[in-house]
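S.K.: The data blocks that follow each hold one structure.
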Structure 1
Amino acid sequence: MQGHPITIRFTSAAALLMLSACAGGNFRDVSDTPVRIGPPYSVRGTTYVPAAAPAYDVLGYASWYGSESGNRTANGEKFRPGWITAAHTTLPLPTYVEVTALDTGRRIIVRVNDRGPFAQTQRIIDLSRGAAEQLGVKAQGHAQVRVRRVEPSERDRKRLREGKAAAGLAPVSQRELQALRTRFATKGR
């Protein structure tokens with residue numbers, strides 16, 4: 001099939017501009033404003049509908065990513081694999097979440113600034129390499145987690161915006177951890 005030469009050139013030029021924008025260059029400053037929800041979007045035949053979710057509290061799997069160093073995140077920031085960030089399919093950007101590893105009860109606060117995971121599994125969040133290391137799940141590749149939206153202190157927000165970890169959180173109690181594991185085991189039955 002042949003198209004009009006001008007149309008082909010325009011399409012090729014537009015594609016090159018979009019690819020160069022994704023590859024680097026003009027990044028958005030790391031900021032908590034504006035918070036962006038964004039329109040519905042589709043990836044691999046699945047439509048995702050971003051929405052405000054003040055009571056978000058979900059059990060599922062986390063994985064981690066880090067080979068995209070220097071790429072643009074969905075909210076326009078530069079992806080830095082060592083920072084404590086994450087990708088989520090529908091939460092506003094940015095959003096702060098507490099991620100709890102269900103094998104250890106360890107908890108961290110993470111800044112969500114990207115979109116993903118897009119695998120057709122029970123994965124609910126993709127952690128940066130730095131977040132996976134801090135949570136203690138990097139060696140596993142994926143882990144059972146609880147992800148819940150939180151409102152951290154301005155001090156913790158600032159630390160995360162600067163690429164540093166938020167203040168450490170005590171692990172969840174054994175009683176709460178057992179309740180979360182039971183909830184995870186019965187989920188989907």
Structure 2
Amino acid sequence: MYDGALGDLIEELGQLPGIGPKSAQRLAFHLLASESADVERLTSALDRVKAQVRFCETCGNVTEAEQCNICRDPRRSETLICVVEEPKDVLAVERTGEFRGRYHVLGGAINPLEGIGPDDLRIRQLMVRLQSGETKELILATDPNTEGEATATYLAMLVKPMGFKVTRLASGLPVGGDLEYADEVTLGRAFSGRRDVD
């Protein structure tokens with residue numbers, strides 16, 4: 001509908017997750033009406049994120065250093081690893097205040113329809129971490145949807161024969177939902193009531 005720079009901006013904004021055509025148009029017009037200094041701060045923030053933020057070499061969480069704050073924290077237990085799909089899920093679990101172990105971010109979930117298999121996730125890195133011998137329990141905190149359940153089942157089949165205790169977050173989380181949208185109380189209860197994976 002719009003040509004030139006404005007049309008290009010609307011198209012690019014529409015590529016962001018959760019942004020439909022109308023939202024993209026609203027955002028584009030908001031930016032167009034904004035002060036130049038505001039737009040420059042946004043542009044600068046985007047440039048800095050792309051230049052400075054990377055994934056933790058140990059767990060896969062976002063960081064500006066080689067390791068994230070959680071992996072560098074000596075107070076965190078080495079015996080517990082909580083496996084999540086995305087870095088945003090680390091924040092969701094941290095908000096509960098229930099977990100004092102370490103994390104492992106897979107970078108997604110098994111989804112054959114989208115062409116995502118186990119080799120596309122950070123499962124190999126998890127297996128290397130488990131070989132250190134310090135981990136006693138693996139908590140599978142993948143999303144409670146079809147892909148998350150498939151990923152948790154795959155990991156359980158892979159890890160249980162190695163002698164690790166493997167648990168899954170308890171019910172209380174809505175099926176088909178995402179961890180990032182769960183409130184702290186629901187997620188906290190689910191964490192406290194996690195169960196063994198059969």
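S.K.: Which structure, out of 1, 2, was relative contact order in percent (Cα under 8 Å, 6 or more apart) derived from, given a value of 15?
M.R.: 2
S.K.: Then there's this: Quick check for you: by FRET efficiency 1/(1 + (r/R0)^6) of positions 35 and 91 (r between Cβ atoms, R0 = 35 Å, to 0.05), which of 1, 2 is greatest?
M.R.: Once FRET efficiency 1/(1 + (r/R0)^6) of positions 35 and 91 (r between Cβ atoms, R0 = 35 Å, to 0.05) is tallied for 1, 2, the winner is 1.
S.K.: If you don't mind, there's one more thing I want to ask. For the read-out P(r) over Cα pairs in 5 Å bins from 0, in percent, a value of 1, 7, 13, 16, 16, 14, 11, 9, 6, 4, 2, 1, 0 was computed from one structure; give its label from 1, 2.
M.R.: The read-out was computed on structure 2.
S.K.: Can you say which of 1, 2 returns -13000 when helix-only ellipticity at 222 nm (-39500 (n - 2.57) for each DSSP H run of 4 or more, over all residues; to 500) is computed?
M.R.: It traces back to 2.
S.K.: For structures 1, 2, which has the highest computed value of FRET efficiency 1/(1 + (r/R0)^6) of positions 51 and 67 (r between Cβ atoms, R0 = 30 Å, to 0.05)?
M.R.: 2
S.K.: Figure out for me which of the structures 1, 2 the number -0.56, -0.98 belongs to, where log10 I(q)/I(0) by the Debye sum over Cα atoms at q = 0.12, 0.20 Å⁻¹, for residues 27-122 alone was derived from the coordinates.
M.R.: Derived from the structure labelled 2.
Values in this text are rule-based calculations from the coordinates and carry no lab data. Source: prediction; values computed, not measured. Cβ atoms are built from the backbone, for glycine too; each structure is taken alone.
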